[in-house]
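Asker: Structures given as structure tokens follow.
Derivation of every value follows stated rules applied to the coordinates shown; laboratory data play no part. This is a predicted model, so every value here is computed, not measured. Cβ atoms are built from the backbone, for glycine too; each structure is taken alone.
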Structure P
Amino acid sequence: MISVQKRAPELMSKTRLRLWLKLLKTSSRIETELRRRMRIQYGTTLPRFDVMAALSRHTSGLKMSTLSNLLRVSNGNVTGIVDRLTEEGHALRVSMPGDRRAQIAVLTPAGRASFAKLAATHEAWLDQLLQGLDADDAATLHALLGKTEGEIDAE
């Protein structure tokens, strides 16, 4: 017979495995719903939203390579999105001072206005999708996930 001490770590690992699968499933379902709503209501994509969000946080602009690293996507993906934003008047690509080969992407005033509207809607959607969590639940979950993130970063 296996002692309780030997079973406990195995049971905990199974619990953590189930937790990971639940986090993955929940995150995937939320992301799928956000993608659907963005496509239907705004004719846009989540990657485009992510690029605009990053550029809105960095008002002086970002190098294309920095933007792709920040979003953890390929340079080609970012370039395509920034090109479309530029064609629509929502972004500009300017040469970086001191390095004419490098370019900085920045949102235009029209891009900022468009993103502000989309960001407000995005926040409302997430508020709706996570309405089953009260303020204490949300704060606790946020803290626990932050603790896990910190442990991963420390490795």
Structure Q
Amino acid sequence: MALADALGDLQSQVGTETHVSDWLEMTQEMVNDFGKATRDMQWIHVDPERAAAESPYGSTIAHGFFTLSLYPHLRGLVDESTPLFPGAKNVINYGLNKLRYPGPVPVGSRIRARCELLSAEEVKGSIELIEKYSVEVEGQERPACIAECIMRLYY
């Protein structure tokens, strides 16, 4: 697909929900692994006994940056067998405009992503997409993460 065709297709989807992921269980092992990789071993994330006794959440919670970092997986960007943007030679993470963590992700809870396309514009020979990434926690009213993620697609 040519850049102009892809741009037209994407612009027709602006303002719509473009993706809802499957549910993913947040396990203590996943949180511990993220803490080890980032050297953030704060007790509220990795010490279930202390978190049960002292945390306002009553349990360990996922790191906010871990919740954010699940975007490529929950969005389906990393499965080469089903490309989200057919014909794109490269899909580049360009950054974030806004990021908030309105609620926690307790270990043992299930999360999923909801994505809404906010804009699609041609920028320097690519298509720049801005997508709202909201992470729902099953049974919680407030989302755990809301971010405006920017991608650039090169054709």
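Asker: Suppose helix-only ellipticity at 222 nm (-39500 (n - 2.57) for each DSSP H run of 4 or more, over all residues; to 500) works out to -7000; of P, Q, which structure was it derived from?
Answerer: Source structure: Q.
Asker: Between structures P, Q, where is distance in nm of label points 7 Å out along Cα→Cβ at positions 82 and 138 highest?
Answerer: P
Asker: If log10 I(q)/I(0) by the Debye sum over Cα atoms at q = 0.24 Å⁻¹, for residues 66-129 alone is calculated from each of P, Q, which structure is the one that comes out at -1.33?
Answerer: The value was obtained from structure Q.
Asker: Here relative contact order in percent (Cα under 8 Å, 6 or more apart) has been calculated and equals 18, so which of P, Q was it run on?
Answerer: Derived from the structure labelled P.
Asker: Shifting gears a bit: Here P(r) over Cα pairs in 10 Å bins from 0, in percent was calculated and came to 11, 37, 30, 16, 6, 1; which of the structures P, Q was it taken from?
Answerer: Q
Asker: Another question about this same structure. Give the label, chosen from P, Q, of the structure having the highest value of mean count of other Cβ atoms within 10 Å over residues 98-105.
Answerer: Q
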